[in-house]
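Derivation of every value follows stated rules applied to the coordinates shown; laboratory data play no part. Quick caveat: nothing in here was measured; it's all calculated off a predicted structure. Cβ atoms are built from the backbone, for glycine too; each structure is taken alone.
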Structure I
Amino acid sequence: MKGFRWAELIVLYIAVPFVLAMFLPPRALYPVLGTGAIVGIVLLHFTTGFRWRNLIGPVRILETLALGVVTFGVASLLCWLILPERLWYILIHAPKIMIWIAILYPLVQVVPQELVYRALFYERYGHLFSDQKQAVMVNAVLFSFGHLMYWHPVVWIATFIGSFLFSYAYLRPRGFLQACVLHGIAGVAIFASGLGWLFYSGGNVAQ
């Protein structure tokens, strides 16, 4: 059984992002990620012991707001350093687009990612690792690797760090919703700062 689980993990979290980054055109991004999310959700549904109702839990407002403020500040500083022409661009020049990002990004991007990278990973593959700390570290590496196609170290580092926050939120009792909210607020803050351009266009814009 462990052999099959390792095979699933390697295909979902390593092979798919690698093929997407190395061999497929940018237009394949959302079809591939969408397909991967569907496969992951199906696997999660049939994972022994998993219950969808366990995903419903509390949201910690102060913790969420604090992450949003810190993320916006740090992302704004980084944007000013590497993409100064993009600093607060959407907020100033396209506030309606920013509103749509704030609405759609958590639903379209965050929830599927958290289902695959947190719920599926820990519920189906968590037992493959010697302890929880090792699983969290591997999860951070894989989450960062899952953003390989953007080809920018800022994206890789940001997702690596973010993964620790989202994982520890998820690993609390009924922590899935809090992980989604933290992921969502961090992502929206990054887009609002202007640094989100890297998560849209990739590293080529900063070369």
Structure II
Amino acid sequence: MSARENILARIRGQTGKSGATSEGELAAVHAHIARHLRGPLPSFAMHDPQEHFVKECGRLSTTLTEVADLADVPREVARYIAAQSLQPRCVGWQEFSTLDWQSAGIQFDNRATKPDDMIGLTGCFCAIGETGTLLLLGASARPKTTALLPETHICIVKKSRIVPTMEDAFALMRNEIGEPPRATFFVSGPSRTADIEQTIVIGAHGPYRVHVILVP
């Protein structure tokens, strides 16, 4: 018996069962998983998820602004970049390459992120009001490095894609795409760590600025 089998056999013995797992037991487990039963939800889950998302972004040090239309995004990006004293250029996802970046004075590059890129612009699959979290699903046209490698991450969030809880985010993913892609990751504010002397350090493992632009 391998070490793995030995450990699993001991766990099974502690539950009062012995021998190999039966087909009936396996079927019951698969049926339980397929039902996607939801546990208790927090009291705010019935409230406005957009309002809670904005509040949580503030708590996480994620800056946030809202524009009237997707076409206004380049001007907002230019405003934010100028306020941060950054160079007016960014690398971003293909779906935003047709916006009028030139009139906003921004050099927009639709390509793979390089180590010296300072600003990455992405969208997201959805946002989670409960925690102020962005859920991003990687794909060839939506590389994850755009959100993780540059020092500044700008994310465009559709207000209609803000869901109340983490459970709602997973349900949306199952309903729309089925199995999640290999690169599925969550962004909850700027990267931070307190590994050294319990002192918070921003930008330890990723961007140290996260700016959300809400669009209709």
Structure III
Amino acid sequence: MTSRDDILGRVRNALHRNGSNAAIAREEMLASLAGRVHGPKPGIDPAPQALLDRFRLKSEKQSSTVDVVAREGDVPAAVARYLTSMNLPTSAVAWPTLATLDWAGAGLAVEGRAARDADLVGITGCFCAVAETGSLMLCSSAETPSTVSLLPETHVAVVQAARIVPYMEDAWALARQELGALPRAVNFISGPSRTGDIELTIVLGAHGPYRVHLIIVET
């Protein structure tokens, strides 16, 4: 028995959960989630262009930089422009789901794999984006490894405009609808890593990337 099995077993015992009542308890939990009442929310225009504009504004306030391209095929050239303008390496690691884009045609050397400590640039997509806060929601899997957004100094994220939702609650609802079981890790990213622990001075890159660049794909 692993430590995980032991801990979960103790929780099940404390809840008096067993094979005969687990299904009933799950239905009660799902009914509770479906019937929950949300608290107050800021008014957000749900029109697609309004969501894109708000997401961009909130992201830039979080110290991210933003570019908008017409289609996914424009992403490699947009990444190349950004890396060149920032005098950053033109080699990168990317989610395997993005490996089929024409990176070489844009003059980039991109490998589709999980990141290692020597990788300086990581390119990811995102499960969805939240207009309310300018945040990315990333869900881990073998094809979308978390290390690509966490280890490199520079994180470039590709955001589909159609996947920008108004509120955080909408992001979780979309995950439950499309994923069923939640993945091992769900990360919300709101700009570069930062801390204000030392004399209340904001320092970027404290626990992750120094910079976050977003490329929003309109169609």
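For the reader, a short list of remarks on this structure follows.
- With distance in nm of label points 7 Å out along Cα→Cβ at positions 51 and 75 computed over the structures I, II, III, the top value is the one for I, the highest of the group.
- Structures I, II, III were compared on Rg/Rh (Cα atoms, Kirkwood Rh), and the highest value belongs to II.
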